[in-house]
Structure P
Amino acid sequence: MSASDGRFYYKGDRLKPLRAVCQVARLGSVSRAAEALYLSQPAVTLQIKALEREYGIRLFERVGRRMSLTREGEALYELARPLVEGIDGIDAEFRSRMRGIEAGELRVAAGSSTILYLLPDLVREFSQQHPEIQLALENVTGRDGLSMLRSDAVDLAVGSMLDVPNDLDYAPVYRFDPLLIMPLDHPLAGRSDIGLADISPYGLILPPRRLTTYRLVDLVFHSNRVPYTVALEVGGWEVIKQYVAMGLGISIVTGICIKDSDRERLAVHNLGEFFPQRSYGVVVRKGRVLSPAARAFIDLVKPGLFERRDYDDTGHSGR
């Protein structure tokens, strides 16, 4: 083999080290990238070092426990990502185009409240329009849903986000008011001027502290220097509403969970003066080639949702 043939062979095998760079950049660690690529850690490290030697640059630096791209690494990643994503997704994309929209499956990650209150009408309409698509709803917490997105275990997620990581894209669609709920005979029921200090003496029933609602309540009370007490931590809006109706405490919930029938047993007061609205929308991984089924579901949520963000035909953001 001549020198020129060797160079051509190396160029032809360039996808492997570029894929290693993209996985380490996306996952933040060589070990996690190795697992995703079904390679050993030394193999991934060697592929990255080969590129660094060729270009005479350093691609990554360690920041705490995470491997972060250098400025040069960021430039290479932006060039390599659409190429790697396009090649890795070509089989699924080709099969989808050959079969058309009326075949395949769609996996959606969502939390319990989203599945219970927001998705039923969307799922019914999607199933009626695309009966040949096998739809799977993964009932997971927000953190687990994002992990599934990053590993491509799901096509998209639907839910609420306060902080959006750089590798994901979140498009809010629905907004709900924060509400104080109480038993009908509670001392605050019927009052129109309820403030945080009025809530302070009463025990709150909240979701577990690892969830967004608990963190938001804690942030608002502390930033206003108002003490509060938690009477009970329990998961699920339906359980919380039941316990509030039983007189075990009061709660601050998102309007997504309050139905007309709830107002027959609970007093409801809007806390929009103190708490922000909660948005719910669609989350996708940046650079992910969206399947026709995923695009159809997103268009059902809101037509042209990600087109407003300058996505091209491969799902890559042009921002």
Structure Q
Amino acid sequence: MRQVVTYRHGPPDVLAVVDTPTPHAGSGQVVVQVAAAGVNYLDVYQRSGAYTVPLPFPLGVEGSGVVVEAGPDTPGFDVGDRVVWMGGRGAYATHCLVAADSLIKVPTAVALTDAAAVLVQGMTAHFLATDVVRLGVGDTCLVHAAAGGVGGLLTQLAVQRGATVVATVSTAAKAEAARQAGAAHVIDYSSGEFAQRVMDVTGGIGVDAVYDGQGGSIVEEGLRCLRPRGAFVLYGQTAGPVAPLDPRLLNARGSLFFTKPSLSHYDTTPDAVSRRAGEVLACVADGRLTPRVHGHYLLEGAAQAHTALETRATIGKLLLCPR
């Protein structure tokens, strides 16, 4: 088999494709022939050294494919099953050894590439819209980077739940993608100033929730977009760390809520993870949720994919497809 590994932390060019023996499934494991592996910021953080991992390290925490070997004690999974998973490591490969309790069966109506494109980011969008803040009819939310992987899916889910979405983007192409996802208002925030425009489109009321996956310097501006008792949801920090926040500011702005949620704190059991994953895949199967794939790369293109993700030049998901 072939897989992408890094022997040292650093820029994208530290990634290498190597030949290694194909694993065999042990108890509670399966070997999957990989159809597609999702490229995520977690992979970037592990490669760069922002998250410390033991080296050498095989990359990839999200993938889809077909089971080619099932070990003992893997009830419910057989050779030939179409599956998707998240967690573990080594999805950037032609074959991957996966714990059976991490697997989700892919409905026949869902392409394996779509399954890999939607699992991590779709589940993230789902819990943000249904659990962290329970969006409903009449609500208004601000979705930053609404043309991105999570942002595009979150926009679709918010609209389906009856909410009005104000989207921020940085280019004309991303503005069009946000509109296609259902955003009612689209704002270019490349200048860093957007709060007044958000207030204008909401009639001076502000939004019920701000969804921010970027962090960095835009957080304070985002807080100005909230109505009293609104919620600021910081689910990522791709633009860098957030400056210390004085809690008194939350009170002064109208008793605001501020949270930094993780899906693992909401879905705390394998059954809960499976249930949410099943809901997301069902949404894809019946057309309620449409994953947008920006690009497909061979394993040898992993460094290019990481560079594209880090430069935020993408509209949607990046996939590595071994074949």
Structure R
Amino acid sequence: MSTPLDSPIPLPLPRVAIIGAGRVGSTLAQRIAEKNLADVVLLDIVEGMPQGLALDLLEARGLELHNRQIIGTNNYADTSNSQIVVMTAGFPRKPGMSRDDLLKVNAKIVVEAAKQAIAYSPHAIFIVVTNPLDVMTYLAWQATGIKRDRIMGMAGVLDSARFATFIALELGVLPADVKAMVLGSHGDLMVPLSGYATVNGVPITELLDPATIERLVERTRNGGAEIVKLIQTGGAFFAPASATSVMVESILLNQSRLLPVAAYLQGEYGLDDVVIGVPCRLGLSGIESILELNLSESEIKALHISAQSVRQQIEQWYFSSV
């Protein structure tokens, strides 16, 4: 018969805190729980809302066949000891509004939320989803004071998924066979790399003419705005939640997947002191490494223009907050 001394010491279950229980945050909570990745703490300032959403998700556990704990709260203390903190809090875009228009209103929300979250989870990895994403990631990095490998923005995973979707629709092929890569800022100046887009290893440059590729590139750049225009009352949330859950999965399961995410650069691609979308390996420590692709002159130029736009927004925020 085994004794207590013979029993293995139980390891703490992974916990993911989601700051913001809107459509993206609540859908992400569902994705994480139903993938059986981690327990989830869903936090929002609206009293009762995260608690109600958590209860709704809990009541589906027996049907979805998982046993993850899901907590709804208005108190940051309940997020303590989270391995990952996902920032989705902020206002969504409305028709005619750019991500940049959200800068002033969302910056204060993200900075304050990041400070409170890091106080209770000092060793957490942060994933920022709030728009304008690259600037919010930079501000959250400064607010938390953590190393750059522990903070990233969800941008390129979503934008790459959109590019891949449009390629699959155009060619009538299985979406799983399409791989795409989008770098740069999460906005109109993103840099879809047509040379790195393939269908089962075949470059799309051998399958589509330049005019068609450019049309798909432009649709990718306007992918979020297209959804906002159609929905009218908000933006995308299913695909952003899926993109974020892929990042969470790669980190928690130490998959070391190569994914395009918004990262703080210190010389990579000739850029410094800016957050921009680049290919990174994600594992237990967060960003394990940044891969520098062999880009064309035009692609490097486009990436630098994209980074300059992010810098200008950061400067705009600091100037307006003085």
If we compute mean count of other Cβ atoms within 10 Å over residues 163-170 for structures P, Q, R, which one ends up with the highest value? Q
With mean count of other Cβ atoms within 10 Å over residues 83-90 derived as 21.2, matching label from P, Q, R: Q
Structures P, Q, R compared on distance in nm of label points 7 Å out along Cα→Cβ at positions 91 and 187: the greatest is P
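Any read-out appearing in this document is the output of simple, stated calculations on the displayed coordinates, not a laboratory observation. Since the model is a prediction, treat every value here as computed from it, not as a measurement. Cβ atoms are built from the backbone, for glycine too; each structure is taken alone.
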